[in-house]
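Rule-based calculations on the coordinates, nothing more; no lab input. Bear in mind the structure is a predicted one, so any value in this text is a computation, not a measurement. Cβ atoms are built from the backbone, for glycine too; each structure is taken alone.
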Structure I
Amino acid sequence: MKIVVAIKQVPARDSQLQVAGNGKWIDESGLDFEINEPDAYALEEALQLRDAQGGEVVALCIGPERVSSTIREALAKGADRAIHIAVEDPQAWDGLSTARLLAAAVQQENPDLLLTGLQSDDLGAGQTGVVAAELLGLPHATIIMQVEIQGNAVRVKRELEDGYFQYVTMPLPAVLTIQSGIKKLRYATLMGIKKAKTKEVKALRPEDLAITAEPSYEVLRVSAPSKGKATVMLEGDAATVASQLVEKLRTEARVL
């Protein structure tokens, strides 16, 4: 079984972010970068499927030279080889253009599965995986919590709202977007780090795939979230106030 995993490099979660001088994105100078968390879970799922089914895992990353550290991490954790599509300005590639790049590279590999994270920690659009599936003409499923290979088909468990789940069976090849927490992430071992240095990393550029950046939208301005304080008085009996409080914590504060 061949599995391609799309991984993205994003600013580290503890980074102190500042808006860039042009006001259209964050200032990336001096930032630390790491693998996108949902993509790390997609990689882990691919590695476990490979260990159970045999075959190979190919890590695919789009970005500038700095993403080589994320590629090395994927190889150290167990990916068999990698593909680096070099783009100097990642912000010039929106979800649609990125999906076109991903689909073009995946077509050359002809895998049984394409796994991506559910969404990226920086933009959070959740579009690249499903758009790539459409471009490839493959069945897909999102918010995946469990994957089971059944011959020439795959059975998945999807997370829905309010604690519900959905089980779907689809033919292979297919595209899945993986939810964080599906499996416990592994650490790269010393032996894995050593082996990563000898593994193949195929270098591609957009022109090799006959794809150009054609953004479908333009970012005019980004800004830090406004901070403020407000007091809301809840009225009624104890049961009513408790119900209102829980609803606000769930829908406004989003802590439940």
Structure II
Amino acid sequence: MAGDRISIMETSKDSKELLKTACTFAQSSESIDHELLLRFLRSQDFLQRLDSESDYAAEIRLRIRRVLDELAKNQNPSARNILVALTQDQTFLMEPARVDRLIQACAVIRPLPPEVIKFWDDHCQPEDGFTPLTIEAIIENGSEPALTLLEQKMLDPRQMEQDIIAWMHTNILIHRNDLPLLRSCERMLAGGLPEKLRLALGDVLFDYRPTEWFPDNIEIRPPDRRQAGSEALAQLRKIGEYALKNILMKARLRKAVMDTLEEIKKIQE
């Protein structure tokens, strides 16, 4: 019964029981359940009963992560509204581990409200420790407001050049078939992106050099171009033709662009 679940959330010190009950609220289709859950997620007392200080210190798999995961999977607008509300809640944001997972969970929210954009912007500052996760969430979301923020961060002179290239080699690489991201890349290549970063972005869109980009124990693969939609392929062709005319490239990248244009032509035949 609802009253029993509320009583558990208010008084139980059994973290497993709290997790099970919180996840039941998170999985619900009823907005009243989501309103109740938000009240508890804003409570320091509840958060401390769910995950202790020693849990955070040990960096174990925190139970709050499971609750946020369930909210992210629930497509009901009132469930997503909990995530939005938590981006503005200072009690919830006190623990960096909670911030980490909230950054990722918000990637499912579309349309993207200003509160999430501000939250991501606040947690995408140079050397703040949150930026790699935030960039991952921004690109995963892929909406126009998110990609506008990505372009701002790519053009921000305060961001370290090597960090921006790392974003390209990971998150942009694995999403390089996505039409909205390709449109964003075109804007960046034609805009004020510094020359070294323009070349690095060209590499990521048209080439693949895992031995140069990744340590021996890591390999991130790009998606198969044959799985890209016709609009995405047309957009990539447009970028390639622009690059050949407007970017001074070394022989390897120029060849990669030309090879990709030929590959696109064969796919579209």
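What the table below lists for this structure:
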read-out	value
Per distance in nm of label points 7 Å out along Cα→Cβ at positions 131 and 171, the highest-valued of structures I, II	I
Parent structure of the calculated result 15.9, given that mean count of other Cβ atoms within 10 Å over residues 91-98 is the read-out and I, II the choices	II
Structures I, II, by mean count of other Cβ atoms within 10 Å over residues 27-34: label with the highest value	II
Among I, II, structure where helix-only ellipticity at 222 nm (-39500 (n - 2.57) for each DSSP H run of 4 or more, over all residues; to 500) as derived comes to -20000	II
Structures I, II, by relative contact order in percent (Cα under 8 Å, 6 or more apart): label with the highest value	I
Test item: Cα Rg over 2.2 N^0.38 Å calculated as 1.18, pick one of I, II	II
